[in-house]
Each structure stands twice: as C-alpha cells, then as structure tokens.
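Student: Below are structures written as structure tokens.
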Structure 1
Amino acid sequence: MKAGVESVVKMTTIGEAEGQRPSEVARLETQLSSDVKISKVLFERKVNTFGSLAALPSNVEAIEAALMFSAGHNPFVALVGPSGWGKTHLLNAVSLRLTVEQQVTAERTTVSDYLANPMRPEVAGPLILDDAQDALTKNRLKQSLRISLERRVKCGKPTILAFTAPKPTRALRALLPSARDWTIATMGAAEPAERVLLLHQMSTAEGLLLSPRLSKVIADQMHGNGRTLAGALKRLRLSGTNWLDPNATLRAFGLLDPFFADNGSWDLKHKILKTAEQSRDLYPKISTLDLALYTMLHEAGLSEITVARSAGIEPADAYLRASSFKTYVQDSDGLALVVRQFIESVLESLIKD
C-alpha cells in the first residue's frame, strides 16, 4: 500500500479536478464489485463514510483494510492506532456501507457490550467491535473474546475489531486466533503536513473556508488528536464559514486560543504585544500599545481580563484605550491601513513560529 500513498494524497487535493485516478485506487477497484467504485467510496463528502476521512500516509493502510472488509475480501481485520485518529469513524463507515449500500445485517458494538451477556446467540452476519483493547487487560474478557473469535474464524464469519494502542503488541496478536487469517492494519497520528490535508477535508465537510496560514498554524501548533481538530472546526463553524482574509484569520486564532492551551509556546497575546513593540519605528505617530490592545480586543476578540493582564494594566483601562483607538480607526483611512499592515505582521510572526 505504501507505493500508492502519494497517489492517494494527490487525489484528495487535485486528482478530482484533473480527472486522475491513483494506481492504488484503480487496483482496489478491480477487487470491489463493479457497481461501487472505490474512488466514490473514498472521496464522497458524507459523515461517517469512507469519504469523510482523508486518505493520508498514516491511515491509508487501515482505510484499505476496512474497504476490503466491507467488500467481503478481507473477512478478518484488526485496526490498531492511538485514540482520536479515525478508528471508530472507519468502523462506522464499514457499518454504513454494509447495511445501507450492500443491505447486509451487521452488528456494531463495543467488546465490553458484546461480551456482557455470555448466553447471547452468536452473531450470524458481520461483527464490528470497537474498544477491543478493553479485553487485553481483563482475563475473563480476553478468554471470552478469544473463544468467540475462534468460533467466528472457524465458521468464516466476517469480523473487524479496533484496538486503541500505539502499535500491534504481542498480546494483541495472541488474542487473534489463526493469526495468518487476519489483516492487522495500523493508523498513526497525523504528522503536521498530513494535518493540513486532514484539515482541508474536515473543513470541507463542515462547509468552512480556511486560509492557508490558518490551516498551517493549526496543523503545526495545535496539539491533541483528530477530535481536537474537529472540535476547533466546530468552534469556528458557530461563528461563520469564511476564514480566508487576514482579519478573519486573526479572529479565528482568537476564537481558537483555548485549543492551543496544551502548547506551552503558544501565546497569542504575547505575540501581538511583541509585534507591536517591534513596530514602534514603523508607526511613530501612534501608541503601539493601543494598537495592540485594539487588535487583541476588537480584531482577535480576546477577553479583556486576559488582555489587560498580559499588558500589565487594569481591564477598564484596556477597554477604554482599545475603544478610543477603534474610534480613530473608523475615522481614518490611514489608520485603518496601519491596522491591516499590523495584522499581516502578526500573522507572519505566527507562521514563522
């Protein structure tokens, strides 16, 4: 699958426009039913489908395994990866494709719920199990799951499991009966370059337009996992859909400031104040502190208390100085131009970090 990574990633960005078909996708298409094209499955824009999860080098192996399972070609699959990077999404996509597109009855549940009733009848159709790692640390669950999997493998009943773990372990492999019959596929955490592609696909699904600078800074400096990125985009969606121009980009950083809390080097207020200090010679006729206060409060939308604390002044003073500066900006085209230039400087400094 590695050989097809670059082609798949290219398809997610420009392939549709150019009508190109990645060789790996074409190969997989020949293995699927003729009436369902893998390119359609991968790149459609619906929630809980394969298409709403970007195909990246870190997850394309797992996407291929899940697709082949849903097509009936890989009957036994184990997905392994860290929390928050798409395993549950893939299981949902498999379930949706089996039940809606192929009209196959599939059971979708967690390992704990599946094993809660030892007297329950065996699932006849495909079985989709999430949180399989819960069975690895509990001997009774592990034994029960092993017995169930042995029966399913012996009878050829399709089964796909998802384990939250950094990588496949010896204990995980030992849990799977007839190990050679299983496809074990990993999903890794997205690297910064992959996160840009992921953000592009996620923002498209949310109906958002993100500027390249906004996407890059989020990808490089926002810690957390895929759920963190999804939460950030939903936060933006509540306030608007177009985040392309410089003012909107800075406003987005203000809205998303709490999402950068895990990054100890991120401090939007300090960055704006520092940029203002470095701009004194450029704007000798104005107070660069007032420019910074206005930018933080009225452009970035940061809170008065945190802004005042960063500037070392009282909140009321910060409010008054920023409000007065806002009045001047509204009355002066020249000062409005200064603000636009200053915002550009702030955004460039965020990119360089």
Structure 2
Amino acid sequence: MKKENTIKVAQIGAGSFGRKRAESVQQCESAELVAIADVNSEAASKAAEALGVKSLDLENVLQSPDINVVTIATPNAHHAELACSALRSGKHVLCEKPVARNAEEALEILKVSNETGKKVKVGSNHRYFSSVLKARQIVDSGYIGKVVSFNGRIGHNGERIKGSWFWDKEQSGGGAILDNGCHLLDIARWFMGDFVKGSGLTANAYWKDAEVEDTATGVFATEDGRVATINASWRLLSGYFHFELNGEKGYVTVDGRFDTHGGDRVFVRNLEDGGEIQSFDFGHVRPESYKLELEEFFQALDEGRSPDPSAEDGYKIMKMVEAIYSTQPMKIPSHVDL
C-alpha cells in the first residue's frame, strides 16, 4: 500500500542498471514508479511494459508536473545534461555513479542544484551492503578508535563490458576508477572525511584496445595526514570488493566474495581488549542495497535535507578521480565556493 504523499518517480535509461533502479523504486512504500524514458523508444517500451508503467519521451518526463524525482542510469556522457535539465524542470535527481565524466561537469550539476534548490543524490548503493553498514556501526561506536588509514580494492574481470561504451572515453570519461572505483572513493570519504591531496597511476594492464584505463591506483591524504589507498581494476580475478579501516585501537575489514558481489564478510579486532578477532558473515542476507539507498533518498527529500552523497560530494569525488588522472599531485577542495 503506497502512502498518500507518494513520491512520483521516472526512470531515465532502460538498460540493465536502469531496469534495476526502476525495480527498486517499485519496492519502496514511499514512492511510485510512473514512467520510463530512453533514447531507444523500443527499449523504453519493453521495460515499461514489463514493469507496468508508462513509456514517455524525455521531454514529457521533464514537462510532467506529476513527476517529482528522476533517476538517471545512462552512459556517463549524458549524466550532466540530463541531471541539469531535470533540476531546471523542478525535479530532484538520483544520478548513477559517476555523477559525470569529469569535475567540470560535476561542478555544473552542483551549481544548478544550488540555483534551483532541487536535490541531487549520487548513486552509492555500496554504502548499503550489510557488511558496509556493519563496519559503519563498528567505527561509529568507537570500538577501533579514530580511523587513521583506509586501504581498498574493487573490480571485476572486465568481460561484461568488453568493447562497450565503457571503453569509449568520449562516452565514459574514464575507465576502471570511474566504473567501480567511485564506490571506494565514496566509502573512503564516508569513513574519513574530506581529502585535500591526491595522486595516482593508471595503466592498461590487460585490455590493451580500450581507450581508457583498466587499472588505477590513487593515494589520498586528509588535512591531518591520514591516508587512503584505493585500487580499481577491470582484471581483478580474485574478488570484487575489499577494504580495511585501520584505527587507533584496532581494525575493521570488509571482504566481498567473488560469487556474491556483496562485500559480505566483516572482520574486526580491538588490540586493547585481548586482540580476539570477531567475524560476521552476511552471505545469507538478501541484497537490498538499491532499495535501502532509495528509501534514504526519499526520506531526505521528505525531511528537506541534503541526501548523502550529495552533488557536492559527487564533485569532490570527481576531483579525486582527476587527481588520479593527473601526472602531478593535486590539491582537492574541502570546501566549494560557488
């Protein structure tokens, strides 16, 4: 049963991730999926029929006074234009990560969000893995003390995107660090706060024909000298998702098994209470990260607060990406003056 003040949502993009986002909207009590749009009208019609909603073109989505929110899941090249158009049309926006192809486009989205007063949430479903939420709970409790370093890796074997628009720099803006590395950049900021310096390296270690990197490593530092190291790869065969938070008193490790794609095991140790390692296995838990993310977004809108990660967070993440792509260490803004 939907609530009386149900948020009306339109999905832009009818590909695999667009369908996933649309299905997740339908699982939320506080929202109703009303339409799907795509430049490929046949794909939009097929997805809309399967989900029992209307198929609309983009202009009708933007002009409709009944649509409150649009969720965007398209190739990266279209994120900035679509997000800005939706914001100027009076819609709030959830944009799949990365928020844009580069920091300049991300900054434009941030400016339009501020000008219109409409909110932007950047896709960050990995925050809502059961294991990541458990790690957050442990850190917030103070059990391992202040986090002093973050080390993470994320990736896949690259086969599912071979030769696709992900390989096209004009369409994607970049490679592995934009495709999946953004998740870890976001999570590192979530646990450690703003980074003010960064640098990195990129390479085509395996997919030699791609216009963008299949491997990237970034190193970042906070104002007080705490460090995060992040690796993203399109040839990571050993597993999908892993990170370790080292604190003043202990550590938390999140380890995602390759076959579950969910970051489902957590290990924690406090060296001050005897050093016993505790473990938590969430492999049996049904993944609900997309639904949980949307519910938090809709709650933020209902309460009139900024969602997390916001358009500003998305811009700062793109500055971190820019630091990796640069040949020289770069400063990353901790405050954005518009």
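Student: Comparing mean count of other Cβ atoms within 10 Å over residues 63-70 across 1, 2, which is largest?
Tutor: Ranking 1, 2 on mean count of other Cβ atoms within 10 Å over residues 63-70, first place is 1.
Student: Computing relative contact order in percent (Cα under 8 Å, 6 or more apart) for each of 1, 2, which one ends up highest?
Tutor: When relative contact order in percent (Cα under 8 Å, 6 or more apart) is calculated for 1, 2, structure 2 comes out on top.
Student: Check the numbers for Kirkwood radius over Cα pairs in Å across 1, 2 and tell me which is largest. Mind showing how you got there, number by number?
Tutor: Details: 1: 23.0; 2: 20.5.
Comparing 1, 2 by Kirkwood radius over Cα pairs in Å, the maximum is at 1.
Student: Continuing with this model, one more query. Out of 1, 2, which structure matches 0.95 when FRET efficiency 1/(1 + (r/R0)^6) of positions 127 and 223 (r between Cβ atoms, R0 = 41 Å, to 0.05) is calculated?
Tutor: Going label by label, the one that fits is 2.
Student: Where does the value 21.2 come from, among 1, 2, when mean count of other Cβ atoms within 10 Å over residues 151-158 is the thing being computed? Don't jump to the answer; show the numbers that get you there.
Tutor: Numbers: 1: 14.5; 2: 21.2.
Attributed to the structure labelled 2.
Student: Assign the value 2.5, calculated as distance in nm of label points 7 Å out along Cα→Cβ at positions 87 and 143, to the correct structure from 1, 2.
Tutor: 1
Student: Given a value of -9500 for helix-only ellipticity at 222 nm (-39500 (n - 2.57) for each DSSP H run of 4 or more, over all residues; to 500), calculated from one of 1, 2, which structure does it belong to? Please report the intermediate quantities before stating the final value.
Tutor: Working: 1: -15500; 2: -9500.
Matching structure: 2.
Readers should treat all values here as calculations from the given coordinates under stated rules, not as data from a laboratory. Computed from a prediction, not measured in an experiment: that's the story for all the values here. Cβ atoms are built from the backbone, for glycine too; each structure is taken alone.
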